[in-house]
Structure I
């Protein structure tokens, strides 16, 4: 039976390089997963390809799909995303499909009535582990988790965008801020996923490709994802409770 693989996490958590590493180092697994491509209202990033990364359309075009039967449409971090359920069903009829993207759409795919009988494997990529969160929540630490998560992701997002664009504009900085401020709320949905993989090597990290083979957390996260896709439960995989993040 075909599976829908849902790979989600905050912006710059490392989803894209993880998916790319899966295709590069485990092509037998990667080739079997057809990528689900969404409609997106934002401007393409450098090296993104129409039809491969997203279907880039105007905000007005995507907003016009709201309320139409068979479409999932939602606003995510200031952008509008959309998916045609019928296209996903056709893809699943031919084999396994992977969605790599934000947790809001990931949860919507879990809840979509038309996909209730589909076999799903949901994996959340988190910039913090359960143990780290519990440590930071302990009495006397006086840590604001929303602020800390935002700062962690802000640094990653800034490094990623500087690599892509060099000098950043005010619009670029505003986008970074929207994404980093959304990260904690996105992590609060992690308990809904089958597995959580903590990963400190975000999309900005050179550990994905500077040494040809992934190293550090990039290597550990890739190995754990391969195990999950093969029906095993690696030691790195966590299961979070709804109460972990207040």
Structure II
């Protein structure tokens, strides 16, 4: 792997990552509580798909706000964090993302299921619970947009853009930065059983970002990874 090229005179770094994490958590908690109280939702089980979309905005705002703020102190989001896409990134990324879901995750989880006594139903339950809120075609389109497009773009900008490059800026070897960013990415989802799979994907996505020096491949890999789940859930409804 070759290191991503981060300008040496930029003033962003891990402090901006911390700001993004804290702001995303605080905003999503506070604003989410206000929205739920205003609408009258008593628990998360009562929230429809469109409501979940609204509640995600504060979380994503924290991530994106940190990326934009950090970029404003240097060469910008495109220059400093590699937010660039080439046409070749689309097929390469999609193939990597789909292959990770269809081929690599089953191999990864076979021994985990054996050791923990869990199964595929438990692994897919969070996604199934989310998909259960999607009733008609419009809800499924919203589900696909939120999970399959918006979340990948926001998370790649933050984790493989700002975080990974901040780690490299601190002098970490590229492979260490990839592992560290993938670990935080997986941990922030707060789903213990899904952690190994998310970690594996984070490693693949980080390797793509480091290898190419841009986020295009990792964004489309993330889209392929998430959209595979969306399609499987839709076909199995």
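To which of I, II does the computed value -12500 (helix-only ellipticity at 222 nm (-39500 (n - 2.57) for each DSSP H run of 4 or more, over all residues; to 500)) belong? If you can, show how the numbers build up before the last one.
Details: I: -12500; II: -22000.
Label of the originating structure: I.
Using the calculated result 1.3 for distance in nm of label points 7 Å out along Cα→Cβ at positions 93 and 181, pick out the matching structure from I, II. Answer by label: II. Of the structures labelled I, II, which one yields 1.00 when FRET efficiency 1/(1 + (r/R0)^6) of positions 45 and 77 (r between Cβ atoms, R0 = 35 Å, to 0.05) is computed from its coordinates? Of the structures listed, the value fits I. Given a computed value of 27 for relative contact order in percent (Cα under 8 Å, 6 or more apart), which structure among I, II does it belong to? That value comes from structure I. With distance in nm of label points 7 Å out along Cα→Cβ at positions 13 and 69 derived from the coordinates and found to be 1.7, which of I, II does the value describe? This figure was derived from II. Thinking of I, II, which structure, once mean count of other Cβ atoms within 10 Å over residues 61-68 is computed, gives back 20.0? Value 20.0 for mean count of other Cβ atoms within 10 Å over residues 61-68 corresponds to II out of I, II.
All of the numbers you see were taken from the coordinates with simple rules; none came from a lab. Computed from a predicted structure; not experimentally measured. Cβ atoms are built from the backbone, for glycine too; each structure is taken alone.
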